[in-house]
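Each in structure tokens, the structures are laid out below.
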Structure 1
Amino acid sequence: MRYRMLAALALMSFAGAAFAATPAASAAPPAPPLVDPAAIDSALKSMVDSKQIIGVSALVYERGKEAYFGAFGLADRENNKPMARDTIAQIFSMTKPVTGVALMQLYERGKFELDAPLATYAPEFADMRVYAGLDAAGQPKYEPPKRPITVRDILRHTAGFINADTAEPAPVAELYRQTDPRNFSNTLAVFESKLAQVPLAYQPGTKWQYSHAADLQAYLVEKISGVPFDEYLKLHIFHPLGMTTTRFTILPTDADRPQLAAMYTRNEDGTFTRQTDEEAYKFNGAPWPLKPGGFGLVSTLDDYMKFARMLLGEGKLNRARILRPETVKLMATDAMPKEVTDKFFLPSKGQVGFGIDFAVRVAPPKDAQEASGAVGEFFWDGAASTLFWVDPKNDIAAVLFTQIKPFEKVNLHKAFRDAVYRNDPVALAH
């Protein structure tokens with residue numbers, strides 16, 4: 001009896017093993033990896049070799065694993081320091097998505113409503129004026145808003161605020177310069193109160209205008225949470241994700257200051273001039289009272305990739321849950337009102353709409369002049385020509401660092417994107 005039982009068990013074990021070893025007839029083989037490291041190496045190296053840029057580094061994750069890292073050229077030409085994995089870069093507007101994530105954490109906790117008037121949480125914006133052109137005497141006219149600014153407006157750049165770099169409308173631009181809300185000596189609370197004194201440049205919800213709305217997001221994080229904005233980022237984003245370098249201030253006495261890349265200005269003749277340290281590090285090199293939401297962070301490739309991978313992981317990286325999946329999806333969904341046709345420079349980013357602090361690709365590249373990208377990806381960039389994107393369709397996250405102004409004059413982003421997507425005929429326009 002005992003022999004028959006052992007034999008039966010052995011037969012069952014053999015049959016189970018045979019079944020496990022037989023692949024399901026309907027199971028399709030996994031698609032080959034999209035990323036070709038040699039193609040990216042070639043693209044980035046050629047940009048340095050042709051002297052279009054001084055230095056560049058990039059990191060790409062695909063399907064949860066590092067698919068590419070490369071660094072070419074110099075982070076500091078004058079001191080012959082190469083671009084490296086631990087090079088620290090100023091990421092400028094790539095700060096904005098971090099700010100958006102911070103504010104949306106509070107949204108998840110029910111601390112505000114997206115379509116509530118901004119004045120509900122920042123009463124100074126209750127009685128705004130809107131520029132309405134010039135009267136017969138050439139003096140500016142103002143009218144009441146046709147609807148209140150909402151929190152959603154400040155998340156998608158449809159609030160009506162002017163951009164400090166925009167000269168029009170001239171009367172509003174002049175009032176902005178006189179009020180100087182973004183002075184580094186201002187706290188976020190002072191910034192908020194001064195910005196509320198400047199008339200809106202257009203009616204809320206009628207135009208996409210890149211502005212300092214992300215700084216207002218930072219103010220709301222600080223006010224609603226009761227925690228200083230920079231401390232909030234450390235506690236609720238940087239520390240949980242293990243982003244050990246990312247911060248606002250990097251002093252000359254800091255141990256990692258030598259890793260900070262130099263900043264270069266590209267001249268009209270294609271040469272590069274290094275900015276003085278006073279100019280390049282004016283904000284980051286001192287502990288200013290202002291901790292903005294729209295710019296100001298420094299980071300490394302690996303640090304920012306942790307942030308990007310968290311977004312790719314629908315709000316989670318390893319054991320750290322930063323946002324819920326539905327919140328990430330909300331942020332990465334085009335929220336542009338259909339009636340908005342004036343979109344400032346946004347069309348230069350390609351076939352995109354805008355969600356919450358991200359551009360969102362809504363259609364494949366229309367032609368070979370447009371940078372490659374997959375529908376559903378969301379991304380943003382920084383003034384010194386840095387870039388990141390998250391591509392859920394292909395399970396890719398990518399980060400690119402360089403330190404060159406003015407922004408993206410040599411098509412570096414297109415070269416990088418085209419190399420990443422060279423094996424994807426849909427994402428790579430021909």
Structure 2
Amino acid sequence: MKKSLIFLIPVLFAAVAFQAFNADDEKSPVVTTSVKTRIDATLKSFVDSSKIVGVSALVFENGKEVYFNAFGYADKEANKPMDRNTIVRIYSMTKPVAGVALMTLYEKGLFKLDDPLSKYAPEFADMKVFKGMDANGNPVLEPARRPITIRDITRHTAGFSSGDVPALADMVRKAGVTNSANTLTEMAKRLASLPLQFHPGEEWAYGPSVDVQAYLVEKLSGKPFDVYLQETIFNPLGMKNTYYLIPESERSRLAAVYNRSNEGVLTRQPDAQANAMNTIPRTLKQGSAGLASTVDDYMKFAQMLVHKGQSGKVRILKPETVELMATNQLSQDITKRMWLPSKGQVGFGIDFAVRISKPKTKEENNGTIGEFFWDGAFSTLFWVDPTNDLTAVLFTQLTPFDKVKLHKSFRDAVYGAYDPSKEVNK
């Protein structure tokens with residue numbers, strides 16, 4: 001009898017595995033006809049209520065487009081509708097692109113994540129930490145407890161100023177760290193001359209870390225950062241509409257930017273201000289911001305990530321590298337996390353937020369555990385949901401950042417509003 005049971009164990013295991021495989025195969029799609037209707041109604045309501053001027057959204061599931069629509073205007077004054085050819089400023093959605101570029105060099109063995117940054121950029125050796133100002137108005141500094149590592153600059157724990165310490169923010173401004181005439185080398189030199197806001201590895205604070213990543217890409221590859229992006233990411237993926245400097249022939253496709261007041265009044269940001277980064281030549285090509293793109297172009301980037309670094313026959317990263325990037329890199333000891341908790345139940349990987357648990361309340365942003373994502377200052381958003389082989393890109397041009405809760409509503413439209421009371425395992 002015992003021998004029979006032993007013999008049956010692998011058979012039973014195979015049967016269970018086969019059933020699980022079939023269950024995955026038969027998994028219901030996320031984006032059904034009713035979900036498409038719900039997304040339409042949600043996005044249209046934001047335009048109809050004048051919370052935003054225009055919006056577009058693109059969703060892929062299982063490698064296929066399952067939703068696209070656009071509502072409102074890319075340029076209301078010119079009567080130009082928002083559509084899939086509209087170019088928008090993606091601001092911090094530049095960061096994941098820079099992160100992918102850096103990790104292509106990681107795969108070549110050119111650095112390790114826990115290497116000191118100063119091994120490759122000596123100007124960042126012997127950093128000091130800002131402790132305040134003395135009675136004479138001079139900064140009080142102390143030596144950093146440990147060196148900045150490359151892992152620190154990929155997860156925003158390097159200690160660079162985040163702008164919320166006024167005296168330090170003033171030093172950064174006076175140093176001209178992000179002056180458009182800087183090379184990345186000059187940017188790094190100026191940044192390294194300044195004290196840190198906190199000791200490396202002790203807090204999460206959004207800052208210029210990804211600009212330092214761009215500098216590393218340039219140093220390690222021996223190519224200008226923007227050229228490396230073009231050759232390594234944009235050309236292979238067919239991203240023909242992603243630019244730092246938008247060609248004059250394509251500028252009519254660039255969306256206008258709209259400011260929303262505290263009273264809910266929308267006004268157009270002056271074009272000279274809105275367009276400066278993408279229509280006036282700049283020496284500084286930042287890793288943290290500066291790219292403009294179309295919804296289809298950015299979806300190509302997102303699809304590469306959900307398919308573990310590959311798009312068709314083109315491989316940008318190895319599967320294990322994408323997995324590393326999408327794995328939370330923040331220990332529980334890092335309790336000071338600036339505004340990161342406002343993104344929901346997330347940690348932070350390599351240039352992405354990473355969802356580590358379900359929402360605790362229905363007011364939090366919805367999403368799937370294991371999802372990784374980021375957004376941009378003008379309220380753009382994308383996410384990669386490996387569980388459902390789903391990627392989403394949402395484009396609008398609204399400032400300040402998403403005060404209207406568009407992202408929350410779009411997520412709820414895709415997945416259904418989250419109700420924690422319905423969870424079996426609370």
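Structure values in brief
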{"item": "Parent structure of the calculated result 23.0, 88, given that Rg and Dmax of the Cα atoms in Å is the read-out and 1, 2 the choices", "result": "2"}
{"item": "Structure (1, 2) behind the derived value 2.9 of distance in nm of label points 7 Å out along Cα→Cβ at positions 100 and 244", "result": "1"}
{"item": "Mean count of other Cβ atoms within 10 Å over residues 204-211 from the coordinates reads 24.4; which among 1, 2", "result": "2"}
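We did not get these values from a lab; they are worked out from the coordinates using the rules stated. Predicted model only: the values in this text are computed from it and were never measured. Cβ atoms are built from the backbone, for glycine too; each structure is taken alone.
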